[in-house]
1. Tell me which structure, out of P, Q, R, gives 3.9 once distance in nm of label points 7 Å out along Cα→Cβ at positions 105 and 137 is calculated.
2. Taking -20000 as the value of helix-only ellipticity at 222 nm (-39500 (n - 2.57) for each DSSP H run of 4 or more, over all residues; to 500) derived from one of the structures shown (P, Q, R), identify that structure.
3. Looking at Kirkwood radius over Cα pairs in Å, for residues 25-64 alone, point out which structure of P, Q, R has the largest value.
4. Thinking of P, Q, R, which structure, once percent of Cα pairs over 20 Å apart is computed, gives back 56?
5. Out of P, Q, R, which structure matches 3, 12, 22, 24, 16, 12, 6, 3, 2, 0 when P(r) over Cα pairs in 5 Å bins from 0, in percent, for residues 57-120 alone is calculated?
Structure P
Amino acid sequence: MSGMYYEDFVIGEVLRHEVTRTVTEADNLLITTLTMNVQPLHLDAEFSAKSMYGQQIVNSIFTLGLVTGIPVQETTLGTTLGNLGFREIEFPRPVFIGDTLRVETEALDARVSASRPTTGIVGIEHRGYNQRDELVCVVRRTALMLRRPEATSAA
């Protein structure tokens, strides 16, 4: 497992993930049609050209998925028992086809689960930036994480 256990999260520590991803037209088309989102800002180049953006914008569900997905290998792969919820999601700037996103993750808070002593609950913030270092997405979520076996056997 390459994910972090509950004890590995340090409140306030920022992890800058090396993986980046360029958003393609196919990405936007696929997520938009899969989710039945017929918003012309995502699907219609002519309509979007006349909008305040001057071009198509990427479906925010794709942006959300990418910003929460890029960190998985380094943070939760094999060590999470589930996403308990999203506290807050913000999209301060639109993402456009051709943008390359990078992500950083910060642990916000943590506590041992009262009902499951082999787990902990961690508040995580993921921040997505485009190639111009403009913030495009902030996601605050809560994850149920495994504790290290030696930590739970000592308790």
Structure Q
Amino acid sequence: MAKSEIARFGASELAQETEFLLARARATGTGLANSRLLGLGLKARSYAVLSLAASGLEPTQRELAEFLSLDASQIVALVDQLEKAELVERQPAPTDRRTNVIVATAAGQKVYVRARAVAHETEAESLAALSADEREDLRRLLSKITL
């Protein structure tokens, strides 16, 4: 459906609901990100895991699941996929060798740098209707309710 066709629904009650608007914005941004990240063998979710693995924070799979609001089985599948592509590896946690942390490999760090640039371009396109100040306000408000 073209943007002009979608605009006619803007007066609906549903279009006034914050949760719906957040879900629609996420779906739009995620769809765009998925199409752009495909060339790197990633999607939005695998990019999120790779980003955290490359961050130096050494997250566990449980922490990834909690932070990304995904089921543990989804995280296992994402980590398995990234591990098969040799972008991340499971390593024993320095504080508890019974627990594994997820870290980016050297190849994963390189792919992450490229993927981050794609993600930033995609975000700019998704939020093009907003000024730089509005984008920062949106980021601040979303952080306030999610972190």
Structure R
Amino acid sequence: MDLKEKISLIVCMILCICGTIFAIIAIREYRSSGVIVRTGIQTKGVVVEMERRPRKVGENTTPNSFAPVVLFLNETGTQHKYYSQLYTAIPTYEIGQKVDIWYLPDEPQKATLNGGDAWVLPLVFGLFGGIMCLIGYPWLFSIIRQKMFS
């Protein structure tokens, strides 16, 4: 196997492995959000704050994307805060806005908002994972086929 073939195989394997990992993450997150929406309790919450995205290591500028912090009451009347991880540059929520939120009765810290919170992460990871797998696996099978029949 020459250097070009080795590099080709390494890139192919990276695509296959990363694509598979991304697809697994997408499925896991989709199921997690699905469980919350299917088995959780739906209630209304209020956006109490728009939290600025934390700075990344080495970042010099102040981030300009925000995520909502939602205050809601569980079925026993206990207050809980939900910190969304979906940061956007264009505000999708306003402080004081009422929103639909689902939470697990036994674990109210596991919650999700109606909309992007439930599907953005699975969609992004699934899309990238799918593309990587659609490139990597046929490429890998073609390399294997070439080696077997040459």
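Read-outs throughout are calculated quantities, based only on the coordinates presented, and are distinct from any laboratory measurement. Keep in mind it's a predicted model, so treat the numbers as computed, not measured. Cβ atoms are built from the backbone, for glycine too; each structure is taken alone.
1. Numbers: P: 1.4; Q: 4.6; R: 3.9.
Answer for the origin of the read-out: R.
2. Numbers: P: -6000; Q: -20000; R: -17000.
Going through each structure in turn, the value belongs to Q.
3. On the way: P: 9.9; Q: 10.9; R: 13.7.
When Kirkwood radius over Cα pairs in Å, for residues 25-64 alone is computed for each of P, Q, R, structure R gives the biggest number.
4. Details: P: 53; Q: 56; R: 62.
The read-out comes from structure Q.
5. Numbers: P: 3, 12, 22, 24, 16, 12, 6, 3, 2, 0; Q: 4, 18, 23, 26, 22, 5, 2, 0; R: 4, 15, 26, 22, 14, 10, 6, 3, 1.
The read-out was computed on structure P.
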